[in-house]
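Listed after this line are the structures, all set down as structure tokens.
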Structure P
Amino acid sequence: MKASFYNHFFINNDKVVGYNAISDHFLILEPLLYELFEAGRTEDRIEDLKDIHEDFYNTLVSKGFLVENEQNELKKIIEISDKTDFDDSTYEITINPTMNCNFKCWYCYETHIRKSKIDIQTIKNVVTLIEKVLEEKKTKLKTFQLQWFGGEPLLYFDNTVLPLLEEIYPKFHKSGIQFISGFTTNGLLINQKLLDNCKRLGVRTFQITLDGHRERHNKVRYISKTRGSYDEIISNIKLCLKNRFYVVARINISEETISDLEKILDDFQDLDNIMKEYLNFSFHEVWQEEKDLSVDISDIVDKFRAKNFKSSYLAESNATIYNSCYADKPNHATINYNGDVYKCTARDYLSENKEGILNSTGQIEWNEKYYKRIGDTRFNNKPCLSCKILPICNGGCSQHRLENENQEYCIHDYDEEKKMRVVRDKFASRLHYSNFYSTNNQFFKAIANIDFAKMKFKDPIVFQQSLQNFFETELSPEKIIPFLKTNSMFSEAITLLRKGNIDDFLEKENIIFEMFGKLNLTKDEKNVFNLYYLPAKAYYYYKIKDFDSAKTYTHNSILSDDIFIEKHPFLYGHKIQQIHNLIRINFRIGLYEEACKLNNVLLKHLMNGDKFKYEIGMWKENYNVSQDIEMVGMIHQIFAETINTIVEISSSKYDEKLLFEIAFSNIIQNEKTIPELLPLFSFLLFKNKIFSNILIDEYVLQKWLNTAIESDYAYEYKSLIYSLYTSLGINSYEDNKLHFRQLYSKN
């Protein structure tokens, strides 16, 4: 083994912080451990660490600080970058509906065109382009992003943006591909009506710019010489937060603005922790600023973070091999109001800068500049190839590469201190966003000691005995035993399906039908048979990925239950199980938001007693779980499985937050509920605190963990512990998922 070239170490308080730029892992070391590592590295005896401190050695390997001697790390970086940039699971389009603007900021690089507005033909061309993307990439595409830029994109919202969204959003809603949309705006034109339209059409984010505090901002962005815009924009940011839109408040910084930046905090002190969850302050020097303000800005960022505001600077703003700029990717296009196509949104939209044209058939005709950006200039800058922060700098972005073609450059001015500042800021940011350092250590230790194999599992509903009573009531005596026998056979057949044995299921199904063909069933008896046949058949179609048929059979099962529900109330649990199956189907076909919405209304019904509505079936008006205690297991199963699925399909805490909010946002703490459900409400409070970067009390968390382990439904709590572990972690979201699976497999 050898030490990675991309290791970085620096002192923080009385510890040594290590960072590997390829793995994106931090380690906090006692100085003695660091000295051991350094001695092994400098004396070329790194393998001796294995004998001296095996755990430390294994950690260095697993976190990427030690790599195989023959490993070509630069090649690995290029492979990661290629995988990131040429990912067909995402596609992003940025639209400039106008190049006009209601402000004239001194630093703006754009040429504003007063009467510019996207016309009907260009709107049609954009729609056709998106339809082609959906058709050509439907097997791989998972996420489509539609961003709005300009000019001021809200200037002609009703006439340009709204028609496009109303045309485009339903196509993704129907396809099941995740649709994300957001605006880069000065924020002045935001109002409740606009936000209501955005809510129903998939818009989630706003990036809104502030030019310093009130006095400075109003000198740059004013409505008239006597009327500034600062207070109105602040009010509109809060309106967005109140409506649960994510807002990036981009603070543009020059030497003139920096002295008053801290005062901005005073204008957001009235936000509660939930609203803070949706706000992030992002700090950027204006491009004309020649003085290096990074140290001063870092101090300001620390003050924002100290007040529990999310704040990003330096490391989070740079392109990386894992999160490169949209302009670096082939699956991105910025479409101007006149149909010209660009890549970079940080340069003027002059005709000579365009990289393509959107034609009337919905095709983008790219030019030579595009192909240079995407292919020819990648990893051609010699200084980058020998730079230790290449994985987190990525050589800047493709725009830097184009503008420095055939000459060497460094976006950090070849200044090693500036480069190290990026690493330090990443560490500070990571700690800030985690904000759970000591709690994590205790929580992780507790989880590592859990014997998951011994956690109890309780069937969601005691259905077998109720089913026998049902048969005794609804069937003639001679048919009870055949019905019980076939029900047992279907249970065996479903087990076969779970294992993927499709042919064996069909063979058992044929045997069952052969048996029942000799019984001469009446219409009522066939309805009894359907009670367990229909959901089994729905599961068969689910396993062979015929989801339309699976949904049809599930609906038929709900209607079949309704035939007997008045006389046999236990079947309500069976109907609830079918709604859970519909949630599963929606998740499986990529309708994530629909699955989460259905989960939300179902659990509100079961846990809080709210009215439940679905397109078919009869549902209780005022459900009370305390009168139906057998349903508690079902609630735990639905709750935990949705949590687990959200974690599995999410690639970051941000993704998880979006789906989690839809699935659980309206299930509030209910002190009147039965004790068995209180740990579920506590879990929701934990997650809200994590998403808001609020420290969880270590004692309360440990007490909850003990309750979960000892619960009759402990097996379901594994998914909840998994969710906490994943989003509490200091390392990457995906790494935390992997680590939890490793812990679980050991048990």
Structure Q
Amino acid sequence: MKKYPIPKATAVAVMLAFAGTSGFSVAAEEAVVTDTIAVKGILPSNLEAVPGSFNVVDEEELQVRQPFSVQEALKNVPGIHIVGENSFGLGVNIGVRGLDPRRTSRTLLMEDGMPLFLAPYADPSAHYTTPLERVQRIEVVKGSGQVLYGPQTIGGMINFVSKPVPTDGFAGSVTGKVGNNDYVGGHVNIGYGNERGGIMIDALQNKGDGIRDNHDFDMRELTVKGQLNLTDRQTLIAKVGYYEEDSHVSETGLGALEYAQDKYQAPTGKNDQFEYERKSVQLQHIFQFDESMKLSTQAYYVDSFRTSFRQINAPGTLNDDTQTGFSVMDRCEGLGVATEANAEQCGGRHRPRSYYYYGFEPRLDFSHNLFGIENDAVIGFRYHEEKSKRRQFRDGDPRAQSLNWAKAFGTFREDLRIDVEAKSYYAQNTFYLGDWSLTPGLRVEDYKKKINVLQAEGDPQGFKDTNEQTVWLPGFGVTWNGIANTTFFAGVHKGFAPPRPDRDINFDDLTGQDAISSTDAEESINTEFGVRSNYFNGIGLEATLFNVDFDEIVIQTRAGRFENRGESKMTGLELAGRVDFGKIYNTPHNFYVLGSYTNLFTAKFEKDTDATESGNRLPYAPRDIASLSFGYQHPVGIDARIGVDYVSQQYVDAENTRIESLDGQEGTIPSYTLLNASVNFKPVGSNATYFLSAANLADKEYLVSRVDGKVAGRERQVFGGIRYDF
């Protein structure tokens, strides 16, 4: 694997940023021990003034519910649709407000304000999300506050806030988990800190069997986080992480007849593989001038390598594109139908890809009294560079199951290099006028992308393309807090998703100007109106009406290609709430109900194109998504709950095809309802916590995706464990 060194200019910039008393900013400030610097994520300390919808999954909820993966952790957040096509949330698929959930490419994922994608501009694919064992809370933001972050500003933001370094001596925890499907998990967190700072080491491993046969997974991560309090107003935080995943995953689904025969089979699963290695560094410096001004910085560097091997290119299809309902191995048609025995006699396709990106971000947060009005302001800038190297090797020889053999003797199919340089500028000011707050903001994305195709379709190439764009993204929000513990809010902002260079190769014509066939950037106008309230003791409610008007939406076609399909609209209603009867009746025995509901009553194309009819529903945009749980908390330390999750029918293509094709890629996804339960017991005065959790408790069989053939959802998954805090 080729390593990309940090450029000298960046290294110098980082050292200068951390030298002296001034610093830059971090999009999400970390926990520090001084009294004057507050613990924050991407949400401000004054939540009443946030001019848009947001949700927080806090540490208590994560510990009580013990979600199996990020998918379960976000189930109660309205507006979110998750396609659970894998067992542990690896390669998570999250869609917000009707956007395609495939690899979460339209939702900005961050950890402590640092982007998590393979390449935030060139390949925003979520093959990694912060393991829940390291998370203190999860913040979800969907309103106009998105102008402070980017480049994805259409489908909301999800920020994983990592646990802080201890501040008072030794502290930590040890957790062990076991479950069915050979699931085993272990996590150790240990640290030491005092008034001068501290250090924390975090190690975890999770492994088990996936949804389909032979789909075992094994992921490991080691993270070291340190903190140095230079003065009572200055803090340095550093975090270094190493993640490794080795999973036998068939990225291709099943043909219709294969699925009917055995929906959990994976004939090539023993040979198909996905490997991922990720190295990350994040540095933060926070300088609190006084109570009204803070200057800080973050600098980050991520180096990742992923490679996948698959033996089936098109499910339920012969190599001549004849649909049969049963798959054959790619480039080994003479072997017949795909079976485990035939898979051993065939090679396949390797796709090794290398990525690295780095950046630094100054940000100034300050309060002022312009025009005699109380104000909070944010001004910031981010410089970001990234490089991607995408290659592909194919061969039918069984020795080609080895990447090294395929590199030496196989067909070299693809070599694509992508470089991106981006500068982002943003500013936001909140005016406080009695019970009102007004928040105008602006983000500017200025980026340049370069594509260099050295090899395509097995033939040497030599064509390049450069594209530059500057986009202005304004936003405006307003809140009213004239009723106690209640906020009414409204906001509008311009959303933006840059074109992805990895989609821009026209493999149908590799000569001349038609070799580069760019998809246009996606732009939208996002509007919302809502209310959140805790007016009544023990009752928390929120409701949001939203509308997203898209210009030149990009969708994935059934052949795996991406195309602009013109204008579209998503309009819907989000509801969420929790009722704690223990608080209402002032009793330690607390029965509670919590739930969320999303009604996406409009999700349609608005213009006829050559391949899309106006009025057709968007792919993977269910009309109704609901989650409802009933729980009980006993004063001895027991919290038990049971709930249901519902997802309504979905179309999977722009044509809204209802009749299933033999390759499994056309047809609808029927609605499904899943039963879940958990129990958490932490005896009063004890450092030990005992937990048991179950997903899909009724073991329902259901379909979740047709992107590359039919993919079944996870069967019943039960696990339990013990956590000991010290």
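FYI, it's all coordinate maths here, none of it is from the lab. Predicted model only: the values in this text are computed from it and were never measured. Cβ atoms are built from the backbone, for glycine too; each structure is taken alone.
Set P, Q, criterion distance in nm of label points 7 Å out along Cα→Cβ at positions 100 and 380: the highest-scoring structure is P.
Where does the value -1500 come from, among P, Q, when helix-only ellipticity at 222 nm (-39500 (n - 2.57) for each DSSP H run of 4 or more, over all residues; to 500) is the thing being computed?
Values: P: -15500; Q: -1500.
Of the options listed, only Q reproduces it.
Work out the source of 0.94 here, i.e. which of P, Q gives that when Cα Rg over 2.2 N^0.38 Å is computed. Attributed to the structure labelled Q.
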